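Okay, got some structures for you below.
Throughout, read-outs are computed from the coordinates displayed, never taken from laboratory work. Just so you know, these numbers come straight off a predicted model, no measurement behind them. Cβ atoms are built from the backbone, for glycine too; each structure is taken alone.
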Structure 1
Amino acid sequence: MIQNSGLTQHGQIRDFLIQEFKLGYGDANMLVHYALQSDGQSAAGASGASLQEITSQIFAGKTETQRQIHDRVMLEVEKFGKFEIAPKKTYLSLRRKRQFAMLGPASKNRVEVGLNMKGLAGTDRLVLLPAGGMCQYKVFLNNPNQVDAELLGWLRQAYDSAG
């Protein structure tokens, strides 16, 4: 079915599978990797660049404030314990047994923190996302001071629920 669709781009195929079969993001993503015989490594991670180099590339041309927000979030999350960082082209995926958060520039002056956890009502700050996406929630930050106890509580809950 994938071959007959005429689609060749990973994201296009994934979105097709989500819509056609009502699959979640992760299941559709796995099927695309199987169909394309890819190993699931991002182009960013496969480049051979260090994590520091990839992070610098992600934030190249962005505001210094965005990088400060990123660095502050990472400093706090590192206190939780062990996790893996899977660099993508435009963000970092933070993983334990599965992804618990993603972090990257969202727009000119904001950083987006995507969170995977369940059971919380959305708020003006903790934006509930539609089912089937990469994350269940997102939070936008435009100042390093917004890396506060509330955000860290959500990050901790996502971290703990990821195994």
Structure 2
Amino acid sequence: MARFHYSMQSILDIKYKMETQAKEEFSAARAALDREEEQLEALIRRKREYEARAAELLSGALNLLEIEENETAIMSMDGFIAGQRARVAAAEQNLELARAKLTDVMKERKTHENLKEKAFGQFMTEENRREGKEVDELTSYVYGQRRSESRKDGVPV
């Protein structure tokens, strides 16, 4: 039996490599988004601590300097949180771009795999036809040999 050779195997191999690379890029984008979200949560926790401290400062003896510093810290945290939310949104957008690229690359790879399967099916059909033809030729040859031998012996077939 002949060996199957897919003529576009090199292209399929490249598609596999591209898919691996796209998966790595997606994973990196996911990790970046997770880091940005963790930083946002840390900033929100820190702001809550400042707000809790503000409540303490207002409940006891009033120290205007500490209250003012605390309010400034809370406003600064609002700015940091807004900036971090923008970074989270950018990381989400990068993740979606990486997801779209991965989806496209996976579709291309699957298309080439389907083409390979189709080519293999055609190869098997041709191989089966060829083998059938060889069997028919062998059967005809054997039948012809027996017939000629029986004629020599004088025994009809």
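Summary of values
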{"quantity": "Given -12000 for helix-only ellipticity at 222 nm (-39500 (n - 2.57) for each DSSP H run of 4 or more, over all residues; to 500), calculated: source structure among 1, 2", "calculated": "1"}
{"quantity": "Distance in nm of label points 7 Å out along Cα→Cβ at positions 25 and 121 - structure with the largest value, from 1, 2", "calculated": "2"}
{"quantity": "Identity of the structure behind 16.8 (criterion: Kirkwood radius over Cα pairs in Å, calculated), options 1, 2", "calculated": "1"}
{"quantity": "Comparison of 1, 2 by distance in nm of label points 7 Å out along Cα→Cβ at positions 105 and 129 - largest value held by", "calculated": "2"}
{"quantity": "Structure (1, 2) behind the derived value 24.1, 81 of Rg and Dmax of the Cα atoms in Å, for residues 81-136 alone", "calculated": "2"}
{"quantity": "When relative contact order in percent (Cα under 8 Å, 6 or more apart) is computed for each of 1, 2, the largest belongs to", "calculated": "2"}
{"quantity": "Source structure (of 1, 2) for distance in nm of label points 7 Å out along Cα→Cβ at positions 17 and 145, computed value 5.2", "calculated": "2"}
